[in-house]
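Asker: So, here's a batch of structures to check.
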Structure I
Amino acid sequence: MTILVTGATANIGRKVVDHLLAQGATDIRALTNNRRKAALPAGVQVAEGSLRRPDTLPAAFAGVERMYLAPTPDSVTQVLALARAAGMRHVVDLSGEPESWWGSVCTAVDDSGLAWTHLWPGDFMENTLIWSHQIRATGAVREPRPNAASAPIAMDDIAAVAATALLTDAHLGRAYPLAGPEILSRTDLVRHLADALGRDIAFHRSSREDTVTALTPTMGDNATWYVDNVLTGFDPQPAALPITSVQDITGRPATTFAQWADDNAARFAAV
C-alpha cells in the first residue's frame with residue numbers, strides 16, 4: 001500500500017512522514033519541490049512536484065492508495081480530480097469546517113468521490129512564535145484580550161493523528177476537530193513561555209493598532225488580518241473543545257503547551 005504525503009517540506013507534512021515510519025509504514029512517497037530541504041529519511045520515495053502545479057502530479061500519484069493532503073485551496077479541485085483518475089482510494093485532508101478559512105478544502109474533498117478523513121485543527125502552538133520578536137526586543141507581549149482562550153495543539157500531534165488515520169480504515173468518513181489537552185488564556189501561554197525561557201515576560205493589554213505594530217516584524221502584511229480575524233475569534237471560555245481528541249485517536253497523550261515551550265524555547269531566544 002503506497003501512501004503519498006504531500007507538502008513533505010512543510011511543518012506538518014514532514015512530521016507525517018516521521019510518524020508513518022514510526023508506526024511501521026514501509027511504502028511512503030513524499031511530494032516535495034525541494035528535495036534537499038525536505039531531508040527525507042532513507043527508504044522514503046521522493047516525488048518532485050507541487051500541489052499548486054497540478055501538471056507535476058500524475059507521476060507522483062501513480063500507484064498511490066492513500067494520501068495526506070496539505071491545504072491548497074486554489075488548486076484542490078484539480079488535485080483531487082487527478083487523484084481519483086489515478087485510482088487513489090482514501091484522502092486524509094488538513095482542512096476545517098465548511099464555513100472556516102480552509103473550509104473549501106473540506107468541501108472539495110467531500111465532492112471528490114474519494115473516501116476521506118477530515119482533520120480540523122484549531123489554534124496551533126506554533127502560532128505563539130509570532131511573539132518571538134517582541135519577546136526578544138521588549139520582554140513583553142502586546143495583545144488586546146488577555147483572557148481570550150483556546151486549546152492550542154502541537155503540529156507534531158496533528159501529524160501523529162494524520163499518520164494514524166492513513167494506516168487504517170477505522171477513520172473513513174470521520175471528521176475530527178483537533179485541539180490540545182488544555183484550555184489556556186493568552187496570559188497562560190505567556191506564563192509558560194516565561195517559565196521555559198527562565199525570564200519574566202510581561203503581558204500588556206494593547207490597542208488594535210499597537211498590536212498590529214508589535215506583530216508586524218514577524219508577520220509582515222498578515223498582521224492586520226490576524227488581529228482582525230483570528231484574535232477576535234478566541235472566547236474567554238471556549239465551549240466543547242475536543243481536548244481529548246489526540247489521545248482518543250492515537251492512543252498517546254497530547255503534547256502540553258508547557259512541554260512544547262520547553263522544547264522550543266530557543267526559537268524565542270535566538271535572533
Structure II
Amino acid sequence: MSLTGHVYSSGFKLLYIVEGTGTPAIVVGSSLYYSRTFSHNLRNHLNLVFVDHRGFSPPYDCQDTSGFQLDLLVDDIELVRKQLGLDRVMIIGHSGHAFMALEYAKKYPANVSHVVMMCAAPNFSPEGHIAAQRYLNDSVCPERKAVLAKNLARLPQEIEAAPEKAFITYCLLMGPKSWFDYNYDATKLWEGIQVNMAMFDYVWGEVFRDIDITENLERLQAPAFLALGRYDYLVPPPYMWESIRDKFSNLTIRVFEKSSHAPHFEEPDLFDKELIEWLRNT
C-alpha cells in the first residue's frame with residue numbers, strides 16, 4: 001500500500017511517497033526516481049518515505065539560488081518528518097543527496113537513528129573529478145569507454161535541444177559511468193520527472209564542490225553506512241574516503257563488486273542483506 005501527498009515549503013511543492021513497514025526511513029531526492037530503484041523486499045523491513053527536494057519540485061523555473069541553500073534543503077526534510085508525524089528516522093541519501101542526509105543528521109541529531117549514504121565521495125571538488133576520470137582511464141574496459149565516447153559526442157546537441165532537461169540528459173548519457181551494465185537504459189526510471197536546472201547548477205556545481213563534510217561532524221550521533229560501487233566512475237573513487245573515514249565515530253563502508261552508481265538497484269539482494277544486517281547490529 002502506498003501513501004502519497006505534498007508538503008509545501010516557501011512556495012515549493014514537495015511530493016512524498018510512503019511505502020513499506022518497519023523502521024521509518026526518509027529517502028531524499030526524487031520521490032518518483034527513488035521509489036522505483038529500491039527493492040520490494042526492503043519495503044518489508046523499512047517504512048520508506050521518498051521525498052522530493054526543491055530541485056524536483058515546482059516551480060521549475062525558479063532562478064533565485066537563495067532558495068536552494070543547503071540549510072533550507074535540510075530544513076525541508078525536517079518539515080516532512082514533522083508533518084508526517086515521524087519520530088526518529090533513518091535518513092538515506094544517494095550521490096549528492098548523501099550530503100543532504102549527512103547534514104540533516106548533524107543538524108537534527110536527536111531525530112536520526114541511522115544515516116545511509118550511497119555512491120558519494122567526500123566532495124565533488126575539481127580534484128575529485130580528476131581522480132574519477134583517472135580511475136576510469138586506468139580501467140581496462142574498452143567497450144565501456146567506446147559507448148561513453150559515443151554518448152559524450154551526443155551530449156552537447158541533446159542539452160541544447162532541451163536545456164530544461166539537461167540534468168536528466170546528462171544522467172542518461174553517462175550510463176557507462178554509472179551502471180555496471182554500461183548499456184543499461186535508465187529512461188524509465190526518469191519517466192515523468194522534471195527538474196529545476198538552476199538548483200542543480202548551483203547545489204551540485206557550487207555547494208557540493210566546496211562542501212567540507214567533516215565540519216560539525218562531532219554532532220553526528222547516529223551510526224553511518226556508506227555503500228559504494230566498484231565500477232562507479234561518476235563520482236570520485238572509493239579511496240578518496242581514506243583521509244576522512246576515521247573522523248566518523250561509527251562508519252561502516254561496503255563496496256559492491258558488481259555495481260556502479262546504484263548498488264541498491266544493481267545488486268538489491270546483497271544491498272538489502274548488508275543494510276538490514278547493519279541495522280540490526282547498530
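Asker: For the read-out distance in nm of label points 7 Å out along Cα→Cβ at positions 15 and 159, a value of 2.5 was computed from one structure; give its label from I, II. Display every interim value, and only then the final one.
Answerer: Working: I: 0.7; II: 2.5.
Derived from the structure labelled II.
Asker: For relative contact order in percent (Cα under 8 Å, 6 or more apart), find whichever of I, II sits highest and give me its label.
Answerer: Working: I: 18; II: 21.
By relative contact order in percent (Cα under 8 Å, 6 or more apart), the leading structure of I, II is II.
Asker: Among I, II, considering only distance in nm of label points 7 Å out along Cα→Cβ at positions 47 and 95, which has the greatest calculated value? It would help to have the intermediate numbers written out before the result.
Answerer: On the way: I: 1.9; II: 2.9.
With respect to distance in nm of label points 7 Å out along Cα→Cβ at positions 47 and 95, the highest-scoring structure among I, II is II.
Asker: With mean count of other Cβ atoms within 10 Å over residues 31-38 coming out at 20.5, pick the structure among I, II it was computed from.
Answerer: Values: I: 16.9; II: 20.5.
Considering all the candidates, the number was obtained from II.
Asker: Comparing Cα Rg over 2.2 N^0.38 Å, for residues 151-198 alone across I, II, which structure shows the greatest value?
Answerer: Largest calculated value belongs to I.
Asker: Hey, Rg and Dmax of the Cα atoms in Å, for residues 7-62 alone derived from one of I, II reads 10.8, 32; which structure? Don't jump to the answer; show the numbers that get you there.
Answerer: Working: I: 10.8, 32; II: 12.2, 38.
Answer for the origin of the read-out: I.
Bear in mind these aren't lab numbers, they're just calculated from the coordinates by the rules spelled out. This one's a predicted model, so the numbers in the text were calculated from it and none came from an experiment. Cβ atoms are built from the backbone, for glycine too; each structure is taken alone.
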